[in-house]
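Down below are the structures I want you to see.
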Structure P
């Protein structure tokens with residue numbers, strides 16, 4: 001498979017870009033260095049030559065981790081509300097941290113302000129009639145997106161001017177919908193309805209909304225009978241915020257019984273997205289940590305939950321899905337507020353046996369991440385045992401990111417999705433149009449939530465933006481986003497055993513032989529579980 005370059009990068013006018021062959025693959029090891037940490041790192045033996053990279057990142061403060069996660073979130077393809085919402089939320093948390101700790105980090109502050117500037121304008125485009133937020137531009141408003149949007153804008157308002165009437169509109173719309181959620185039960189899934197209602201109450205209470213006493217009391221009663229840890233955590237936070245600490249303690253005690261010895265809290269598993277994958281586990285455990293952090297006597301449970309979350313930071317610096325990353329970061333900040341730890345000066349030392357592989361010095365009070373790059377040159381394929389050491393009395397989270405490209409796809413069989421793509425012609429002439437046919441299937445007997453398919457395009461072929469708009473208008477897709485060499489498609493969900501077929505017309509613009517990046521499909525709530533389709537190749541003649 002040859003490297004691809006060319007003008008047609010999937011987005012008209014984008015510059016040339018080289019993409020190495022193979023399937024992108026990544027793994028990570030993460031946790032905390034408490035003075036000294038032993039890490040066993042397994043490196044792949046079948047990497048495409050030149051594609052392997054190993055990077056160690058140490059986070060002297062929660063701010064460093066939030067900044068890294070926000071940068072990764074901002075680089076993801078748009079098209080769904082949660083992506084810019086997560087980037088905005090994390091950037092607002094970063095700026096709040098700077099203000100609360102009265103520290104200066106010009107680089108982090110600049111990046112956070114730039115992300116907020118870009119994301120705020122994008123988020124406003126998701127407000128839709130009747131004054132709620134939608135998961136996709138132009139779609140009907142929904143309660144979950146509006147609750148999330150209200151929380152995001154409320155956090156942004158702490159660090160910059162925002163559209164305050166927008167906050168008022170979202171708040172009123174949520175209050176109106178809250179009563180209707182209760183009216184709809186009992187439904188086919190009462191537990192899911194109760195969780196949705198609890199999310200709305202959690203979003204409304206911190207803004208001082210009155211008149212929610214009945215919902216808080218009823219949700220606490222439901223949570224005491226429910227096996228769903230999300231409902232327990234949300235109802236507990238609602239009860240405590242509403243001044244009902246006795247109810248909150250009962251729920252936190254019940255939640256503590258659901259915590260595993262390693263600190264995690266498993267989701268109840270109502271849908272394919274809720275019960276499978278690391279992202280739902282992180283989201284549920286982070287929610288539990290946030291609930292326990294409300295009362296000091298539950299610090300041991302909160303600390304174990306946060307420690308487990310830290311062990312599940314992914315190679316990108318996120319914790320999986322946008323929602324899982326936001327909740328995990330929120331839990332880290334809340335824990336730091338309870339027990340702030342300022343980093344002292346010292347050295348980071350990386351060893352293999354008695355050999356020092358790398359060493360970095362850092363000053364007291366450092367906020368930005370400490371990076372050690374190029375470790376792949378000093379390691380060998382297979383198992384590597386490393387020692388990470390911090391001098392002095394230091395405890396810092398770390399992340400070892402391993403990235404490479406595999407000659408074969410690494411499909412996650414836990415995903416219910418399957419994707420296939422095919423170019424109508426392998427040889428075309430310049431200025432000719434060629435169809436890329438795609439089929440996406442849900443193999444599960446149950447419906448799945450927001451679904452994503454990213455189609456890789458060979459260089460030299462360009463997608464037609466007018467056709468993408470037509471596909472959305474016709475209802476074939478719910479949203480789309482374009483990036484160099486790929487187009488990402490979104491659906492609100494897929495029915496049991498549903499298949500979606502569509503064609504993407506591509507214009508041949510540059511003569512040559514090109515192979516595109518591989519295509520992939522995944523559930524938005526479980527991005528770590530991907531299914532791959534082979535790259536397509538084309539020869540364009542003059």
Structure Q
């Protein structure tokens with residue numbers, strides 16, 4: 001049993017051979033290139049039970065050998081932020097041998113019913129070229145893969161470069177990737193081959209991806225915990241690239257959630273991240289968020305505000321005029337989002353971010369940052385939650401005195417704290433207290449969000465009145481927005497009261513950290 005530490009990268013087919021021939025890379029080699037054909041068959045039940053529990057089971061044919069591999073999700077392996085549990089055994093069969101599942105994430109799932117119901121669900125066939133190199137004190141395997149992943153009649157091409165750390169430090173792994181990026185158009189791959197296979201099985205290769213749970217160890221260093229959280233958030237937003245390209249509104253939302261979660265993690269751990277390079281990362285993430293923002297905002301406005309308004313007032317033709325214009329703007333915003341995630345800049349943002357998480361300046365900072373980085377994750381998390389909670393409760397008690405801008409800032413602070421509660425959930429007990437605290441925090445954030453929507457809609461209405469062009473058309477839009485804002489304004493006092501109540505419940509909730 002081992003902990004797999006790897007970094008997956010994508011690059012165009014034409015660049016695979018170019019990568020193999022890089023002179024400086026050949027100079028790092030400890031053995032000649034080795035080429036082989038690798039066929040892997042993945043097993044699961046009809047209901048995808050293994051998938052639902054974050055477990056992967058495959059049998060790989062390489063030459064005359066049959067190797068069974070069991071992998072487990074969550075990235076906590078051995079305290080490494082890139083780690084996944086992995087057990088590999090040579091078996092004399094093309095069918096899995098579940099006797100090797102002991103002490104693996106698969107073990108709790110093994111039953112007679114599972115054994116009977118398990119069958120091949122997809123396979124990968126690749127031409128693999130392996131180059132082993134040594135960089136500083138680290139041994140790294142580079143695997144250049146070209147082939148296909150196939151599920152029934154569905155198939156997709158594969159062309160990836162996988163860097164696997166056999167021995168040494170993740171920093172050397174990042175250094176090698178950074179050097180490769182100078183010569184090749186590489187991109188970070190957030191999903192392993194298994195994820196792509198399962199997407200073909202379900203017939204939804206362009207489906208959106210939701211956040212995966214982050215499993216932390218209370219005793220692991222806070223620096224490793226931050227890396228793990230950051231990489232989970234990065235995978236979340238980057239894995240939705242195909243969904244955004246396909247024009248999936250939920251894919252845009254999920255990518256934005258992943259971005260916000262990563263930006264929140266950077267904010268939560270800011271006392272550990274005071275180095276200059278963090279500003280570049282924050283700027284990159286902000287750019288991506290802003291490119292997606294109009295698409296999400298207009299989609300929500302159309303679905304959650306304009307459509308209900310039209311249904312409640314079907315005789316108002318002005319609302320139809322506004323709806324058509326909002327949908328036109330929404331289409332343009334979706335195009336902007338697609339172009340952004342298809343751009344070289346997006347590829348650079350994802351790659352820079354993953355390398356910063358692995359080997360940014362914060363990893364070597366001294367003084368107070370080093371002290372925080374080395375403290376147990378549970379202790380640092382408790383300090384973060386306590387400080388943030390105290391500030392939010394203090395401001396929530398004065399909610400009626402805050403103007404719209406300060407309420408907006410309070411909403412953002414509540415959202416960051418809520419993400420922190422999700423990140424740190426497994427570090428503490430008192431599950432009932434956790435649930436009550438999160439419910440109060442969620443209610444506060446939700447009501448503040450509704451108040452912010454009213455503010456944004458009022459701003460939009462004002463902008464409509466300032467536009468030049470077809471005056472009757474603009475007048476109709478302004479009239480429809482006035483109807484919307486009028487209804488929302490009437491409910492603002494009730495929403496503010498609900499937000500204040502949620503703040504009081506948060507203040508009364510027992511801390512669990």
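What follows draws every value from the coordinates through simple rules; no lab data is involved. For clarity, every value in this text was computed on a predicted model and none was experimentally measured. Cβ atoms are built from the backbone, for glycine too; each structure is taken alone.
Below, the figures for the structure above:
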| item | result |
| --- | --- |
| Among P, Q, structure where semi-axes √(5λ) of the Cα gyration tensor in Å, for residues 209-376 alone as derived comes to 39, 16, 13 | Q |
| Relative contact order in percent (Cα under 8 Å, 6 or more apart) from the coordinates reads 24; which among P, Q | P |
| Per distance in nm of label points 7 Å out along Cα→Cβ at positions 57 and 313, the highest-valued of structures P, Q | Q |
| Computed -12000 for helix-only ellipticity at 222 nm (-39500 (n - 2.57) for each DSSP H run of 4 or more, over all residues; to 500) - originating structure among P, Q | P |
| Comparison of P, Q - label where Rg/Rh (Cα atoms, Kirkwood Rh) is highest | Q |
| Winner on FRET efficiency 1/(1 + (r/R0)^6) of positions 65 and 297 (r between Cβ atoms, R0 = 41 Å, to 0.05) once structures P, Q are ranked, highest first | P |
